[in-house]
1. Comparing mean count of other Cβ atoms within 10 Å over residues 210-217 across I, II, which is largest?
2. Among I, II, considering only FRET efficiency 1/(1 + (r/R0)^6) of positions 106 and 250 (r between Cβ atoms, R0 = 25 Å, to 0.05), which has the greatest calculated value?
3. Could you figure out which one of I, II the value 13.0, 35 for Rg and Dmax of the Cα atoms in Å, for residues 258-313 alone was computed from?
4. Can you tell which of I, II yields 27 when percent of Cα pairs over 23 Å apart, for residues 66-201 alone is derived from it?
5. Here relative contact order in percent (Cα under 8 Å, 6 or more apart) was calculated and came to 22; which of the structures I, II was it taken from?
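Each reported figure results from applying straightforward, stated rules to the coordinates on display, with no laboratory input. As the structure is a computational prediction, the values presented were derived from the model and not from experiment. Cβ atoms are built from the backbone, for glycine too; each structure is taken alone.
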Structure I
Amino acid sequence: MAFINQIEPWIDENEVNHMTEYLRSGGWLTEFKETAEFERMIAEYTGSRFCCVVSNGTVSLAIALWAAGIGEGDEVLVPNFTMIATPNAVKLVGAVPVLVDVEPRTLCMDLNCARKAITTKTKAIVLVSLNGRAPDMRAYQDFCKEYNLFFLEDAAQSLGSFQNGGHIGTFGDVGSFSFSSPKIITTGQGGALITNNEILFKKIKKIKDFGREGGGTDWHDIMGFNFKFTDIQAVIGIEQMKKLSVRVQRKKQIYQLYVSELSEIKSLEFIPTSGETAPWFVDIYTENPLKLLNFLKEHQVGARQVYPPINHQKVYADGRKYPVSERYCYLGLWLPSSSFLTDDQVLHICKLIKTFFS
């Protein structure tokens, strides 16, 4: 069997045909009608009033914080188990990321730990729905209301995931998605912000376009930057969105096939995942994950370690202890998780893992 990558983007003739049609139509390439259509599709799918697409997922988080007035000296709660883009976006706006441990049930921010981290300087929270999973979002809504916090959802890995019928990203004041190559849909790079708050939406639109009212004018009434999208990306994104529902179902099937095949291995742990969750990757947790990773690689299967804890990154070392994230971050592997994996490929991978543990 040929080498199975841990993840690959899925592009087919529909993207090729749409791109050829667009380029031959004389489009100006920068964001315009195709971008507006891509935004409309995301808003409709997630059930949001507004959507604004931007250059990448890290920038989307920063734009949301800027739009909320978060800046110099403000503290923002972020989980210790996340991709480094989450605290980096907080730093980008001049605020201070305050690390919070995660709960073992979901590997998302622990609400009790978050409550203990609150100070008079705390102005916002960035809640990461890791791998499409989320904690009790209603509880976090109440928490943010209690402390008057801006509630930003880093849902980069959660397009297609829901909780109690609501799409992840719609519980906060603003939700953020990423379209980098490993995501369930991709435009190469790119991010999106969704919200039901028209005032925040208008600020977001200005910030990503130099702070001006709109195209064709050079009067700027707020500080902004060039974080715009392109119609070239949107052409791909539109075709990707058309396949999202199918990919969501396939992601769930792949995850459940792994679980059903490997659940009897007592030294492997899967994090409970609801039927409303579309796992971005299949993640497993075990002692000595590097040995398993190397074994799989020797047998033509790609795997990847999960993110290290943020407090173990040199730029964020704070000398504090975060026991849950510091444990799970060193036990985790992402297994091959592309939407187009066949059942035979998944069964082949599971057979190798069983052989390793036997």
Structure II
Amino acid sequence: MNSEVRSFLEKHDLLGCIQCGRCTGGCPVAARTDLNVRRLIYESMDEKMLDKISKLPQIWDCTTCSTCAVRCPKGLKPLEVLIGLREVLVESGMVQPTVRDALESVFQEGNPWKKPRATRLDWAEGLEVKIAKPGEKVENLIFICCTVAYDPKLQDIARNLVKVLNKAEVDYGLVGDGEMCCSSEVYSLGEAGLFEMMVEDNTELLNSFAVNRIVTISPHCYSTFKNQHPLLKMESVHYTHLLCKLLAEGKLELTKEVSRKVVFHDPCYLGKKNSVFEEPRFILKQVPGMEILEFARKRERSLCCEGGGGKMWVETESLKERLAENRIKDARALGADVLAVACPFCILTLDDALKAKGLEEEMKVVDILEILNEAAG
């Protein structure tokens, strides 16, 4: 066994795998693609196979939802093996043009959408917003994710957060147009070198602010700052943590009745990866007049929407129904008027699925912040 293969095995603890198959059995994507996580791990142990399997298209099917890690009886993280295989391809330049362009855009512009850095705050035009200054004491530093900042379909999420924070008179500041990609998807796409560079740059930028905590809109930003930025001086929380606290302390009043049937979809990066289940539900339960429903597959068993793992820039072929479309069908079967989420990627995938099913007139996909802003009057 050569040193490169041994290093790969040790890095991902593959020798601890007992080949029970629970990773593949639980993988939501395996049900509709050729992805077989157990087999990939097994074949990765063979130095003659490692180069071959790194080129298999199935390694791009993984959404890094962490279901395999949740189900593994040995406490392993099989998804990290697939990310490691992606690293092999990225290093050799063997990636789809969309992946290459997204990674180059992060390096050049600080976001994967090929948008100018100077337009990162355009969404806030006309709003009363506070921009934090390095060294100035601020309780909450708000981090607006790249996708929310630049996608017109998602910018209302940031606007609604600002409106709610202003109503609750929260001490906060935005990072501003110097904000850069958290690089969660850079890591998932296998660009380890760029990810390490972005971690250093983000750590330096965020540590320049005198704040108590970073509040993120995206669970992907939250998870990355919390788990992969060890030198950050402040805690990282998702916006549902902060709003749950404001409601519990009576600092945010919800006075307007919202008479709808709502079902909450647990985002993988909030739920499976970080066990944040109660906060979103607590928030929704405070909304007057709202009927809360629950999926059969919820919390750590929530069905992945297929938006994570860099899948926004990777296209894989399958004749089977996408998981987001299954989620829409399940929501309608429950009689839900609204499918509530707390992740921008979930908004995009589920809303596309809603349109694909022709159900735009019967149901809406919205972020919790839209509901909260409406209830706050």
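1. Values: I: 11.8; II: 21.5.
Looking at the calculated values, the largest one is II.
2. Biggest value here belongs to I.
3. On the way: I: 13.0, 35; II: 12.7, 39.
This value belongs to structure I.
4. I
5. Working: I: 22; II: 17.
It must be structure I, since only it matches.
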